[in-house]
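*Asks:* Listed after this line are the structures, all set down as structure tokens.
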Structure 1
Amino acid sequence: MNEFQNILFVSQGLEDETSALTHALFLARQSDAEFKVLVVRPDWTQALKAYEKQFELSLVERIKVMLCSSQQGLVRQVADEKANTDDATIEEFGSGEFRIHSQGLTVPVIVKSGSMLGVQIVQHVLRDGHDLVIKQAESKGGVKGFKAIDLALLRKCPCPVFLIRHAGGLDPKIKVGVAIDPESSTSEGNDLSLRLLRAAASYAKLCATDFQVVACWDCDLEGSVRGNPWLRMPDAEVDNLVATARTRSKAALDKLLTQASTPSGVQVHHLRGDPSQAIPEFVEVEGVDILMMGTVGRTGISGFIIGNTAENIVQKLECSLIAFKPNGFVSPVKAY
């Protein structure tokens, strides 16, 4: 995760996001990255305009309190200790623009309003060149899938998106999984798998934990030929087809692991089946807290990028998710 040098934490300002903010701040410090907070909120009606400024300040005050608590959590590793906000200050230097000064740390905070909050976030990413977005998921643990703003980021955000659900913070027992496609038919898919493996190794090292690799394979021809009365192919030949498909996939997987210099001892799951079913089942059975995966689709053109398989997987997940786009991705959102 050291590749990230310009991290954006996104807040909707209405819930306790201390755990997610702590994790974001930890990654920024470990990567020596720039760190900024973007607070997004819906537009207010004209009748409520008189209270808008006061509400905006309350959102920034909330971020200040969570930031102080996050700093204490990082230094003392005591999640429930009361935050000391006495020395923290808020500096306003423009419409919707603030700086929070806390314990030697200065964090820019931007407050944006609009009707399409997902688009607002992506536009901010494009304009400011952020390379990682971290956000507390709208759907918390125990709820499958992701809601509107999170899905918009998964589909349209040009940089990796980390949607945090777990409340474990920096627990070294946290389980990390990375899902890759060893037999991608495109060079960008192969490059994406390598990037995912390297990012998983880097993230696990930063958090002093381990990670597991999951990849799926299948023999699509088996259903068409086994027991087909017109072909009358012997079962032994069909078995050979299946074995060949598995061997080919395993060889491609081993090649990726070698190319990515994956640490020895990493647990690898080579599962037969549809990734849309097999990967969510793997996450549940193994108790994975954070899954890294790619959203592979056409690249180099503007449009929806998240593929059908990826969409089906993320809608079945209850864990946190770090989603990467393939190289060449072009967001359908314009910066201005």
Structure 2
Amino acid sequence: MADAIRQLKRKLVDEPQTIATRKASELALEALVQVVPEMVIGSADLTPSNNTRTKHAIEVKPGDYAGRYIHYGIREMGMAAAMNGIALHGGFIPAGATFMCFTDYARPAMRISALAQIPVIYIMTHDSIGLGEDGPTHQPVEHLAAMRAMPNMRVFRPADTVETAECWQLAMEKTNGPTMLALSRQNLMPVRTTHHDDNLCAHGGYELVPADGKAAVSIFASGSEVEIAVAAQKTLAEKGIPARVVSVPSLELLLEQPEERQKAIIGDAPIKIAVEAAVRFGWDAVIGHDGIFVGMTHFGSSAPAKELYKLFKITPEAVVDAATRKHNAA
């Protein structure tokens, strides 16, 4: 499996793609199902949106159980409960998908996964206000914080195709509890542009873009907001304010690292900013109570994704303005 992921990563770096991480997840699944025959995938009636059906996945049908793809129907709770049973039976690695806001429906069975240390993988797409026109009822705002708060639930929110492949590898390797992959609906630019055989997501966070000199600002971000952080870093550099970008695909995994490793990843820049299209809860452990948070403070709205990010001021300009004001005030 590790070799399959490394080969996929090399291809994704050599042939970069600007795609949604839900599509990047499909690319990872295409590689994994060929080398992990015990994988059983499915979706709660959202297969085309979740991008979980691979070319090599034959459907499970009434009277024919030789397939590896399950249509669970509109039953998020039932799907999660069934996957617990499949995993406990042994011999299978179940992965099931729905929209991330529907973790509300699946939560009791997901909590059992975490409590009973059951290795189930939850593929949760449409992970932020970036889903746009589906409206605020479908836009997760508090869900990342809620799932991160669940003991033994590992949450990954990758920023691009390469990070998605790495997060899938880590999900497959976790055998003492469940993993949730939070994936975007909207297309994301590649942020990993060089080869690394090591899994950089394995420590929860890593320096993606170093500062030119001693960093005055550290910008932390996950998922779709990493490209915002990268754009802000470039503008700050042009202003003479050295900044670094730390990608944080798994906040709670970062906070589980030994103290010295945490300190090395978080750094000692006097200005710390977190960028995430979700609520602030949990980020103070990285940026401190006096850190700057660029994100959501209430529910979303219904509009195209780019308009929503401007409306809620989750933009490179907002990050630059906040960093510049604090830098000048120091």
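*Asks:* Which structure, out of 1, 2, was semi-axes √(5λ) of the Cα gyration tensor in Å, for residues 48-191 alone derived from, given a value of 31, 23, 15?
*Replies:* Source structure: 1.
*Asks:* Can you rank 1, 2 by Rg/Rh (Cα atoms, Kirkwood Rh) and just name the one with the largest value?
*Replies:* Once Rg/Rh (Cα atoms, Kirkwood Rh) is tallied for 1, 2, the winner is 1.
Where a number appears in this text, it was derived from the coordinates with a stated rule and is not lab data. Note that the coordinates shown come from a computational prediction; the quantities given were computed from them, not determined experimentally.
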